[in-house]
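Q: The next part holds the structures, each set out as structure tokens.
FYI, it's all coordinate maths here, none of it is from the lab. All of these numbers come straight from a predicted model, not from anything done at the bench. Cβ atoms are built from the backbone, for glycine too; each structure is taken alone.
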Structure P
Amino acid sequence: MKEALRRLSAYFIDLVVIYLISAFISSFIIGIMGADDYLNGYNAYIAFEDKYQNFFDDFKASFKDNELAKNEYNQIKNNYADIITGLDEAYEDEKLTKKEYNEIEKLVKDKYSEQLIAHNYNLSKLNLTNMIVTLILTFGYFVIIQYLTNGQTLGKKILKIKVIDERRTHITLNSLLLRSLVITDIIWASIRIYCLYTMKDYQYFQASQVLNNIMYLILFISLLCIVFRKDRRALQDLVAGTKVVQVGEDK
């Protein structure tokens, strides 16, 4: 378990480094190209979130006594006419039952979920620059830089571990590439960018969910390998023919 925590900590440090550098470079590029589209999309997303959250809060507060007074009905209708569904029909008798309340709330939640997917899809497209920059940095950091530093990233250096060839020969670019394709976001980010241009919003959402689940599954299997295998080799090590050792153990 100690070995798994050490390696997971190193990996977390590396992800933070990539995130910070990527955010800086992306901000610089977007600043040159113009950030109006992204800011407008982000502000629209925030306004959308606030609108629905305020509705759920107000609707719940208005019905806390299991009744909806006429003035409360008018206030809800006037403030949220663009998002509420089914209120007029349910309130024809100037009463709202618990069942009707739950049905209206579900309808609005379904509408919220549908629009949330559309907003996230739009933000993903507007965030394409950051996605590409992160992809390039991930490849350069985990493959090129790790090769040039003889199997160490910043995280591994801090935790005093390194990647070596299982035969204890010099680590190769091919080994580091194979290793990185398994444990990093290189493949999945590439597929996600492709999906962004070939799929509609809901299809992209489903594809992203599948890709995320695959990533988490691989990470989980890798952790299990580190914890339970005697040689502490993770899934990426088995695929690439590598192993991670403490500095000094590679002699």
Structure Q
Amino acid sequence: MKKLVVITGAGSGIGEATALLASQKGWTPVLLGRRLEKLQAVEVKCSIPAYSIPCDLSQSRDIEQALQKILAIPNSSLIGLVNNAGIFLRHGPTENGLEPWRKQFETNLFGHIQLTQGLIPIFQEQKQGSIVNVSSTLGLRPTAGVSAYSASKAAMNSWAQSLALELGKDHIRVNCVCPGLVDTPIHAFHDLKNDEKIKALENMKDLQPLGRIGNPEDIAKSIIFLLGEDSSWTTGAILSVDGGINLT
């Protein structure tokens, strides 16, 4: 029996790292993302066979089709869902009207709500399951220029805790991980040329008490912990994995 873990934003960064660690534990990653070729590149790195399903979380029809494909996977049980995909847009308080709000809430929150609503009945039928939302320290303490992103992540935290209350009777756990600065494609510094990137990371290291930028595996390890039996009495938690940046 395949133990499925559905991971959004699985084509790179935290999603990719989570998929690889999940496969090492013998769980079958179900990789969701906008670009099939990126998902397939992750799929071949997994320790056991995985499934790649193209899905744009801003498109309701994509989500419906992805749900149908997930439910059709034979000889499987759903053990986990990682709501990880997200977009990050900078904007001032009066710039671009509602557009940055719509875009970020559609992908960062509403798409995940629709996907989760489609999978909750499976968890309920099984009377078990773990949902992990990948939020952000910006959802706990915003900074200037990212109000829509921060609000979408704060909403994700609150939603997770509401779900934890509502689904506890079905033995379904719901938790959040809040990464700080992590070297992933969501940040502009990720794609800098080698020397420029080294300099950028050096300039940012002192923002964290632990003295370095995070890497995707730092976050993936916490996600795997919250998915697994070692956290069986943990639900509604908001876990900062940020090198201490939320303390500064």
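Q: For structures P, Q, which has the highest computed value of distance in nm of label points 7 Å out along Cα→Cβ at positions 87 and 191?
A: P
Q: Now for a separate question. Out of P, Q, choose the structure whose coordinates give FRET efficiency 1/(1 + (r/R0)^6) of positions 31 and 167 (r between Cβ atoms, R0 = 30 Å, to 0.05) equal to 0.05 when calculated.
A: P
Q: Among P, Q, considering only mean count of other Cβ atoms within 10 Å over residues 127-134, which has the greatest calculated value?
A: With respect to mean count of other Cβ atoms within 10 Å over residues 127-134, the highest-scoring structure among P, Q is Q.
Q: Ok, one more. To test your reading of the models, identify which of P, Q gives -0.22, -0.78 for log10 I(q)/I(0) by the Debye sum over Cα atoms at q = 0.07, 0.13 Å⁻¹ when calculated.
A: It must be structure Q, since only it matches.
Q: When mean count of other Cβ atoms within 10 Å over residues 63-70 is calculated, the result is 17.5; to which of the structures P, Q does this value belong?
A: Matching structure: Q.
Q: Just checking, which of P, Q has the largest value of relative contact order in percent (Cα under 8 Å, 6 or more apart)?
A: P
Q: Determine which structure produced the value 18.6 for mean count of other Cβ atoms within 10 Å over residues 55-62, calculated from the coordinates; the candidates are P, Q.
A: The read-out was computed on structure Q.
Q: Follow-up. Using the calculated result -12500 for helix-only ellipticity at 222 nm (-39500 (n - 2.57) for each DSSP H run of 4 or more, over all residues; to 500), pick out the matching structure from P, Q.
A: Working through the options, I get structure Q.
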